[in-house]
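Take a look at the structures listed below.
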Structure 1
Amino acid sequence: MFSHRSKEYKELHQQTVQRLQKFLETENNVFLSPSSGSGVMEATVRNCVERKMLCCITGEFGKRYAEVGESNGKIVERLEAELGKPITQESLDEKLSSVPDVEAVAITYNETSVGLLNPLPKLAKVVKKHGKLLFVDAVSAMGGVELKVDEWKIDVCFASSQKCFGVPPGLAVANVSEEALERSARAKNKGWYFDFKLYEKYQEKESGTHMTPPIPQILALNKELELIEAEGGKHKRLKFCFKRMQKIKEGVEGLGLSLFPQRGYESPTVACVNAPRGISGPEVYERMRGRGFELAKGYGELKERTFRIGNMGHIRPEDIDEMLRTLGEVLR
């Protein structure tokens, strides 16, 4: 271990930020936050929303964004889709036309609770047509799904280390646009810990953060980004993740099971599987855990009806084969 004010850390910080900028296809600032993704979620509200925002809700984490907004004293408009279905361009356009005074729109790119991927590139165009800031919760998407921050004009896009990057929890990364920083400069009562302008100041002057960062996680993230580059870059990694999810999806369907979300909008990083008749989702989870496989229980309203299979971090194709064989035995 070394000090977060040392030369070694400054070099690590600079290198990690530069790799993230390349990975996210952005020229904007990328900040390293000693928190989970929920910390940056709160930061977007405190730094960039003076009075009113819109939250797009397709599951439990979209609801969390709305709760975070309200807990910070903001007026929160909600656009909620039927469970398992995405937010559409038409519904978002109609909603923004009816509430023109919202300052920002929050979208959960990959809704982990239901295994659904929202059509972010299309939704981003609608948000920008109406001239609003765009916040993207990419916690379970960044590193496993295509993400073009500058091209899609995302103002704040954040993720956690423990999802697709496969690094232990405790670190969040966030792209922050110039417009978001300008809003932060004018914001009142935004607090100190998540002040975007302090992140900018310390990154520019100290090549660091204004508080102690989680150095082990940053070392690990930097190494993971280095490995992705050595493998052939981001798109090769995304292609590999897609193939893994195809294997999971085809294997699950081969066992007579189905995925919960609307066809065509299934998440590439987490499969939300409908539990078969006669056995609950938590039972499937517990039986698989007893056989050495850590899947995930259903979440929120779907807790009893589904179980989830993650496609994040360091999973080999042969691990998926073994998991599917064991799942078949458990179901039989």
Structure 2
Amino acid sequence: MDQERLVAALMAGVPHPMLVVDDTARVSFLNAPARALLGDIDGRHYLTVIRQPEPVAALERALAGGEGGAARWRVTGPGPDTVYRGLVAPVPGLGASLVFEDVSDIEQAADMRRDFVANVSHELRTPLTALLGFIETLRGAARDDPAARERFLGIMEREALRMNRLVGDLLSLSRVEAEERVRPTARVDLAALAGSVLATLRGMADAAQVTLHLDAEADLPLVPGDPDQLTQVFHNLVENAVKYGGNGKAVQIAIRRVAHDPVLRSTGVSVAVIDQGAGIDAIHLPRLTERFYRVDSHRSREKGGTGLGLAIVKHIINRHRGRLKVDSEKGIGSRFEVVLPL
């Protein structure tokens, strides 16, 4: 086998983009993944293809007889940045090789972990700071003031309950993510489940002067699902609708059969939670299911929100292979629709 065929055969077995630059600084070989990414660049000077400082410097070292080494670079474009990690090595008699891979997903996951830790720390630090401040006050100036003591203890209880809710939601999110790849097999009556959720939240709705309605189509089929997790989904959605739907308004759960969902490519059942609140600006809709993302941070915290409810909803729906669709219009209200396949 001649040298060219041997090199081509070896490069064909490399799953990541790989190219070889000869002693004249031109691309002499590239494998299929590199060709798919960079196009037909045979014979071109590598500087017209690779323009990032780190891989260029590594190629220059390798072509000059050095070691080459690792390189990392970022490519910006109209969408999210793409991050590559590469390795340059001298190839005796051929020049230098560059093999690289797209590590954008790894970088994004690391960023998400850092943001998650920072958000959890921030969410816990605020009530903890309040608790420590009130404890110090109760030991000092308010030691002999019964009225102040009762007021401060009430605030401390509220902050402690908020931390407890946050920890509970974090544990719930962790469990849901752990089970996300395991599809549930039980059969669930969504109309009965929705009725149970409304009964549970009736007291909260009455206190907010919100009327709850259930409009379920007759003879709905049972849906494959986890009844506890689906209860959590509709509890979160209805609770949000009651909290932010406005006093004196109505919240409706509409359950319908879906003959064919174009996204799921399946028959299914749709459960829509509809409120008549202030609505959500369209700029916020794509980010609603992000962890700790809030449309109105101050209002959400005032009402006891942890910023994790819709993230939990998203992961549960993913486990059920369903989809969540959100429509909202300022001044008219919001519609959160869950479609579950049969």
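Every number in this text was worked out from the coordinates using simple rules, so none of it is lab data. Here the structure is a predicted model, which means the values were calculated and not measured. Cβ atoms are built from the backbone, for glycine too; each structure is taken alone.
Suppose you compute relative contact order in percent (Cα under 8 Å, 6 or more apart) for every structure in 1, 2: which one lands on 20?
Considering all the candidates, the number was obtained from 1.
Match the computed value 27.5 of mean count of other Cβ atoms within 10 Å over residues 106-113 to one of the structures 1, 2, and report its label.
Values: 1: 27.5; 2: 11.9.
Computing mean count of other Cβ atoms within 10 Å over residues 106-113 on every structure in 1, 2 gives 27.5 only for 1.
To which of 1, 2 does the computed value -0.48, -0.57, -0.75, -1.37 (log10 I(q)/I(0) by the Debye sum over Cα atoms at q = 0.13, 0.14, 0.16, 0.21 Å⁻¹, for residues 42-177 alone) belong?
The structure behind it is 1.
On distance in nm of label points 7 Å out along Cα→Cβ at positions 282 and 314, which of the structures labelled 1, 2 is highest?
1
Quick one: distance in nm of label points 7 Å out along Cα→Cβ at positions 10 and 242 came out at 6.9 when computed from one of 1, 2, so which one is it?
The value was obtained from structure 2.
For Kirkwood radius over Cα pairs in Å, the calculated result is 20.5, so let me know which of 1, 2 that is.
Details: 1: 20.5; 2: 24.8.
The correct label is 1.
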